[in-house]
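Bear in mind that the values in this text are calculations on the coordinates, not laboratory data. Remember, it's a predicted structure, so these values are computed and weren't measured experimentally. Cβ atoms are built from the backbone, for glycine too; each structure is taken alone.
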Structure P
Amino acid sequence: MPTNLPPQYFDIEKKLKTINDPHEKIAIMEELLSIIPKHKGTEKLQALYKTKIAKLKTKIEKKPTKAKHAASFHINSAGAGQVVLIGPPNCGKSTLIRSLTNATPEIGDYPFTTHTALPAMLKYKDIQIQLVDIPPVTPDYFEYWQAEIIKNADAALIIVDLGKPNGALDFLGLLEKLKEKNIEIIPEKKKVSNDNGNIKKRALILANKSDLPNAENNLKLLKEILEPGFEVILISAARMDNLKELINRIFLLLDVLRVYSKTPGKKASLDEPYVFKKGSTLLDMAKSVHRDFAKKLKFARLWSKNQYNGQKINRDYILQDGDIIELHL
């Protein structure tokens, strides 16, 4: 009896032959099962893949775990902050990294193109922000080291695939997997507090592939299930739609500010600003310039885009983005 397999089946099957990692094999075989027509002619083929998946899962469970955590689960933060990208297979994380940075990650139309953590630097005006792409999160695959990277990051970008009818459901499943690792995603404007034992991460929800058919309908479904406070940012990583706005939002998500130093009698240095968390004070800046400056600081002068033009400020002054500070010892 003919199987009548669709053309994409054979493309994905070719990928399967090149993969060695059991987790990736499972993900690809599950995708193959989802596109195989369900009728008498494909029953044996379906049974074959289900058997292979069961055997691989058994093998994974029996495999010693001592080497599993050897994958780097700590990426040293660089730039103004570290933001991790989280999403299901083929949601466009790697394409987004390529569109936002100079990195050239592997991009494919099959699951788990990203095998390990990939850091890349995003330029925002005169600073750099570190983006970290990690392997996709699925119901069957979410490793300890992936959770550790998320916990250590300053914030997160959650990528939702608008090209899939069940993209909203994938999003809910992703949130559940995060909760299993005691990670809770919160809106960008919400104050971070870990009082219930969970690690809370401020996040942006990115609805990717806005250029695809049915994206509008799938976006409506996503908005219906979002908790209050979350806002969806509509993008197309492939077509680079709305990425300039996204870069601005990533900077705001980090809740940081830029401060420039000025030596008395000289022009301000506007090339490499100091970066601080919002709420930092003049004393924090003095400590960053030199550890002895906090003790020796007599006063400082401030130039700002808002109102100040060389006015004296005290140690308790709350820094603002764009401030130019002249320290006097």
Structure Q
Amino acid sequence: MEKKRVLAIESSCDETAAAVVVDGREILSNVISSQIDLHTLYGGVVPEIASRKHLERINQVIQEALDQAKLTLQDIDLIGVTYGPGLVGALLVGVAEAKAISYASGIPLVGVHHIEGHICANYLQYPQLKPPFACLVVSGGHTHLVLVKDYGEYEILGHTRDDAAGEAFDKVARAIGLGYPGGPKIDKTAREGDPDAIHFPRAKIAGNAYDFSFSGLKSAVLNYLNGCSMRGESISVPDVAASFQKAVTDVLVEHAMAAVEEYGFTRLAIAGGVASNSALRTAMEEACSKKGVEFYRPAPILCTDNAAMIGSAAYYDYYVRGLRSDFTLNAVPNLRLGER
């Protein structure tokens, strides 16, 4: 079968990204233009600024992805673009660009779910991996425990009832003075702290053992900080970071291992920005090793937002599932996994 080359575009938050992926498994290029330095000034992503920066960079990023792959548009078989979930203004930039290229070139177009892209990042890291398997998706906006039944076929076992794990990292990092982005800074600072110094709560959700909640944990950290301040006690930032990180990691690992055991899965993958957290990767690897479960984790560059993962998902959506988008494709900021 002739190889299929996918040009993918990702602009759901504050990374302007484009990539060329072959047959959903091989990366020819993966270009990411980050806005982190800009948004750090404001302590988080400012949607309007993100949208403007996408507009400024998107043509250059796409051309760079084609140049690195040593291809032109005439060599591309499919265009894939993130159309949700995400920031609506940011999504619209990528969707409009993809539709314009598709219209002008006649190359077919398919809209891709951002979370599905994160899951598919594992196919790029592990060409031998095929469904079914369990996947824990942890990012700034999402925490999902998913059964990947087949390409594009998912069952959500659990999700967060409030804050996503990455969101909690950002808020706690801000509270202890580390700033934005919180995840990498807490990960780094926690290495110097004692993860057992402070006991923070691990939430249990009535009604669904696989659902998550991190707002209570965030509040517990804030209460601890306020209590120390009122009593005039010094605060060890590394200990707070390490103890908070362990509380999050314990819950994520516990839920994932319970699902693997109940459903009899022998393979577990992780995905999303928080999946690059070193403590989570180590804890999950140890837990999987004890249970004899194969553990899959993409390289950190494939965990954070990128277009290569969108290219992989687009390939399976179009060539395996037969999905195709027309020029009415629009941004859907609250798109749920499995919806179209």
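Structures P, Q were shown, and FRET efficiency 1/(1 + (r/R0)^6) of positions 217 and 257 (r between Cβ atoms, R0 = 30 Å, to 0.05) at 0.95 was computed from Q. Computing mean projected area of the Cα convex hull in nm², for residues 97-200 alone across structures P, Q gives 10.2 for structure Q.
If FRET efficiency 1/(1 + (r/R0)^6) of positions 9 and 313 (r between Cβ atoms, R0 = 35 Å, to 0.05) comes out at 1.00 when worked out from the coordinates, which of P, Q was used? Corresponding structure: Q. In this comparison of P, Q, the computed figure 25 for relative contact order in percent (Cα under 8 Å, 6 or more apart) is attributed to Q.
Can you spot which of P, Q the value -14000 was calculated from, given it is helix-only ellipticity at 222 nm (-39500 (n - 2.57) for each DSSP H run of 4 or more, over all residues; to 500)?
Working: P: -10000; Q: -14000.
For helix-only ellipticity at 222 nm (-39500 (n - 2.57) for each DSSP H run of 4 or more, over all residues; to 500), the value -14000 is produced by structure Q.
Computing FRET efficiency 1/(1 + (r/R0)^6) of positions 153 and 177 (r between Cβ atoms, R0 = 30 Å, to 0.05) across structures P, Q gives 0.10 for structure Q. For Rg and Dmax of the Cα atoms in Å, the calculated result is 20.1, 70, so let me know which of P, Q that is. Source structure for this number: Q.
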